[in-house]
Structure P
Amino acid sequence: MLKIQMFSSATKVKGQGVGSAYTELIDLLRKKLSGKLEISINKFSRSDISHYHTIDPLFFLTTFFPGRGRKIGYVHFLPETLEGSLKLPWLIKKIVYRYVIAFYRRMDQLVVVNPIFIKDLEKYGIAKEKITYIPNFVSRDVFFPQGTEDKRSIRASLGINQNKFVVLGVGQVQERKGVPDFIELAKKLPEVQFIWVGGFSFGKITDGYEELKRVVDNPPENLIFPGIVDREKMNDYYNIADVFLLPSYNELFPMSILEAFSTGTPVVLRSLELYEVILKGYYLDAKDVSEFELVLRNLANTPELVSKMSRKSLDASNYYSEDNLAKIWYDFYYQQTEMVK
């Protein structure tokens, strides 16, 4: 049995995708590979694999201790993907960015959730053979399509008009996520109900905090900000939505997209190369507010298109299945231990 030591503080800050990805992986490994892996979390016992999910300084120090086995780093972000997320003084930003790359370089192997970022890591001097692509996934036990009556009941409990076309956004309220564009679309489509689930997970250092906070506190009549919602309640929000919209400018592989796929909710994304590599054919896209407006109007007026995109979401969900990913992770861990023999 392989001994896997997980190092993570991902769940300490609510409302961020890194925590969701970590929770999903732990649940998957314990459910599917309980007889093959012995998993410990944030302990310092000897292990075959030390899997680092977050880049805490204390975790960095443990990489210098003996008995860590193969050191695996999970790449949830790069310095450039932090732009538009946090507003930091220039010197602090430079130090943080250098530290991020130093942490990644300490790893024996890195795992990326999107193959497009392999070349970006190579630019930082990390060899391609030290990087493995394994996609994110979500559990169908947590995110799944609900029946019509259940959806009506949920809308009623949340105070959402049964006849409204609902557009859902999910993620931290920040510039990088495209929240300003989401707000602008709500203004342009007053007949549509917009909901953005998420909050300021990092408080006032969130990029664009002051301006966004003013809108969150006083939104347009057709825009709701319920704040950070517990993960176990998120399935309800995806199910009452007619469309999931993520106008983000920069991502790796957002968990929210997979969550929407798993519930059969049609997905609309910004036109970005990174999505084409892993999700091509499963979503609709647009370049800017005016194009997003056209796409949403078309969906709102074309029920058959909504049904078609719902089927595509479920097809995507089948591809990123738990059974498939469990085998990929086990094979990856096993191969890593074989490399030190």
Structure Q
Amino acid sequence: MMEVVFLGTSSAVPSKYRNHASIAIKGFGEIFLFDCGEGTQRQMAIAKVSPMKVKRIFISHLHGDHILGIPGLIQSMGFRNRKKPLTIYGPPGIKEVKEAMMKLGEFSIDFDINVKEIKNEGIVFENEKYKIECIKTKHTTENYSYSIEEKKRPRFLREKAIKLGVKPGPAFSKLHRGIPVKVGDRIVKPEEVLGKPRKGIKVVYSGDTVPHEKMIEFAKDADLLIHDSTFEAGKENKALETGHSTAKDAAKIAKEANVKYLVLTHLSTRYREAKKIENDAKKIFKKSIVAEDLMSITIVRKEIREIKRRILEINEETIPRSELKFND
């Protein structure tokens, strides 16, 4: 299961209704932050997202509306006596940003901050439960788009294992984790007792970018694509000039990538009423929604349930509830 919490959904300037960019993803016993604009820690408090559970922060690019919440967050972690290390990932220059942040005001912290500059596309972090990958996309400065994907083990074929002489217990666990076991004089290999590969939950976040063909392959079959939609359809020239996308651009990518759902974010402050943005996208990709601050989407295998401010329950037949109208 993953829960995606939209802490900030505005573009370069915040408004009364939208905070600077930040998204929290809860999953695998951790909380991940993707970007951390000014005011993020207050949004976390309102949304009941614990900063003490954040182990990793992933920064898409170094514009202020995506990073200026980090120093306050770090200082608050220090006030709360954090001991566990924090790792920040981002494009080249993020180390210098971190060093500058550590000189802002007088404070002390008792935990390590590790900073890792991303220089190549591919896997940023990986363990046995999930992997986080990135690609470089196009903005007015170096920007990385991220995906977080659950590693789902193949189904364990219990009856087949028993027929091969494997006894229930630790040997089952080893085989399920991909470790061969010895049964008498024979080695039983994991592939003999495991089913077909299973796809885990996948969430993709674009950061700030003009529409980019690489995003189509990167977001292929994702459960959720969160994409820059700073402007409405018809403002493509303005979007290109400023390094952003329109709702129409994002919807085209979602359709080509065959994602399940599209969330539009990073809206210009000119759009107090976001229905125009949402409708532009729905003309091309029906399962589109504009993000709101503090909106939360929970993804559980084939079901997506949007909670907190609005409620949506969807099963495989796509039975819509509420005003979102994700009709096929």
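So the values come out like this:
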| read-out | value |
| --- | --- |
| Per distance in nm of label points 7 Å out along Cα→Cβ at positions 8 and 64, the highest-valued of structures P, Q | P |
| Distance in nm of label points 7 Å out along Cα→Cβ at positions 48 and 248 - highest-scoring structure of P, Q | Q |
| Which of P, Q leads on Kirkwood radius over Cα pairs in Å, for residues 112-215 alone, largest value | P |
| Structure responsible for -12500, with helix-only ellipticity at 222 nm (-39500 (n - 2.57) for each DSSP H run of 4 or more, over all residues; to 500) calculated and labels P, Q on offer | P |
| Source structure (of P, Q) for relative contact order in percent (Cα under 8 Å, 6 or more apart), computed value 18 | P |
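Just so you know, all these numbers are worked out from the coordinates, no wet-lab data involved. Not measured: the values here are computed from a predicted model. Cβ atoms are built from the backbone, for glycine too; each structure is taken alone.
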